[in-house]
Structure 1
Amino acid sequence: MMEILIPVLLVVAMGFVFAVILTIASKIFFVPVDETVTNLRAELPGANCGACGFAGCDDYASALAADPSIGTAKCPVGGADVAAKLAGILGVEAGSAEPQVAVVMCNGNAQAAKKLMEYQGLSTCAAAKQLFGGLNMCAYGCLGLGDCQAACPYGAIQVCDGVAVVNRDMCVGCGICAKTCPNHVIRIAPAKNKVVVQCNSKDTGAKTRKACSNGCIACKKCEKVCKFDAIKVEDNHAMIDPEKCKNCGLCAKECPTGAINNMRAKRKPAASAAPTTEAKEA
């Protein structure tokens, strides 16, 4: 009987000693938790996208608790609702943040962009970029293999007809897609701007015309027609100043290649797809 009892008592005694040691250690090494940081972090969306300028939601919450003057409206994912909640915790005014959205500076779809090669490697933009700079003659355009689509946590961007397209209603402007794109074709811009230049080429007009029929050829017609001095041609492609642009759309109307997209304009409905073989047989 004692042969069983003694080992059991030893194990119990050791457990008690270790419990005492752990209790003392927890008191000695205890790190106080700032409840303000915890409350702020609980209101943040947890996207950890870095669009606020900090490493992630935890970093932003800690910085905000230490210095509320940083501003509670830096989270584009949470928007005004989260900004108001953060301000309520800190006892400050929420302020306001302008909604942002991702803009793809390329409209080089399968019909417009000239192919450089038939790529059969790893199906990622990052991999294709390593091979002669991409798949198309234009080295500045969308690679069309969907790295941005795979990275977007909100399903707001998809590759359609060889080029990335943003759903502005779903996009929160977190910037993850822009950071993922190896060709730097995506930028984050104010959502209020409905007229955007969808070309990133820095080649001369003649070279761009050969590479993509939708590319900016730096003709400066948009620059001449703009009444607000909001668009300039720099590095062989047009650039819009979001602060000056009034969304009038004159530049888009004047553009001979369609490189400027006026999202306020009504577009003609796409032609109906030809019926499939199964449909014909049915």
Structure 2
Amino acid sequence: MDFLPMPHSVRKGEGFFVLRYDTRIVLENTEPSAFLYAQMLQADVQRFTGLKPAILRGTAQPGDVILRADAALEETSYRLSVTTESVLIRGGAILAANNRDVPRLIRENEAPDIKNIIGARAAELVHPGDVILLDPSTTCSYMVPYLPQHTDLLAITSGLKTALALSERHIRTMVTGGAVMDNSYSVVGSHTEPLLRNVVADAMFFSCRGVTMDGRICGSCIEEIEVRRMMAQHARRIVFMVPSHKIGREYFYTYGSLADVDEVICDEPLPAAWREMIGRNRK
């Protein structure tokens, strides 16, 4: 495999790294464009070995190939470290994290076990005959396999992939109108309001890009945030689904706080300050 640019220096050590069938390419603290580099690496690995490593964001494990941003490096610089445990590629500013939106393809593979736990708990709050609102988040889509089938449940969502998953389970589904965002497959725009105008949903389920330690709920796409706000105005109960790895993350836009939701579902116990804050503005 060729390296571009060629390294200025190479230091050889002992041992070697073995690519396995379960080797993954893990993005750590990288911006969305880093996904393209991960795909290029994935294609080269497949071309040379026949293996096709999964690409995801999250915490690396032994046996993984890691792409990590390093602010100490110049934009076009990189450092490649190969050990018997892992391969670490550190890149400069071109991989640096920022507040831009992350493609859904990456987010779908982020912390799937945690999202499954949260999705199952959220689905327990849904009953036959309910009308529910679902945002386009990947966390929210993980509740779909656990929703009751063959009932008069009605799900209204602003996520195209969520809508397809609901339809495959033969759950009555409606999609909010508007334009489609190409990196998230969400539907946004003012056409949502006419659809929801006469709807009073039993519950709204949503997630976020991050939630600060003082309870502010953050996002990176203002168009999606506006749709979430419209949904919240038409729901009797608002349920916030937050994987623990999103706690402490802050992004461009704040669109509410824990005081604006009725219930929080997380895979870990909530901080005491959060428990006191939840639902304060809903009473």
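Annotations
- Origin of the derived value 21.0 (mean count of other Cβ atoms within 10 Å over residues 236-243; candidates 1, 2): 2
- Which entry (1, 2) yields the derived value 16.8 for mean projected area of the Cα convex hull in nm²: 2
- Identity of the structure behind -6500 (criterion: helix-only ellipticity at 222 nm (-39500 (n - 2.57) for each DSSP H run of 4 or more, over all residues; to 500), calculated), options 1, 2: 2
- Identity of the structure behind 1.3 (criterion: distance in nm of label points 7 Å out along Cα→Cβ at positions 196 and 212, calculated), options 1, 2: 1
- If distance in nm of label points 7 Å out along Cα→Cβ at positions 132 and 220 is computed and equals 3.4, the structure in 1, 2: 1
Here, each number is a calculation from the coordinates, and none is a lab measurement. A quick note: this is a predicted structure, and the numbers were derived from the prediction, not measured. Cβ atoms are built from the backbone, for glycine too; each structure is taken alone.
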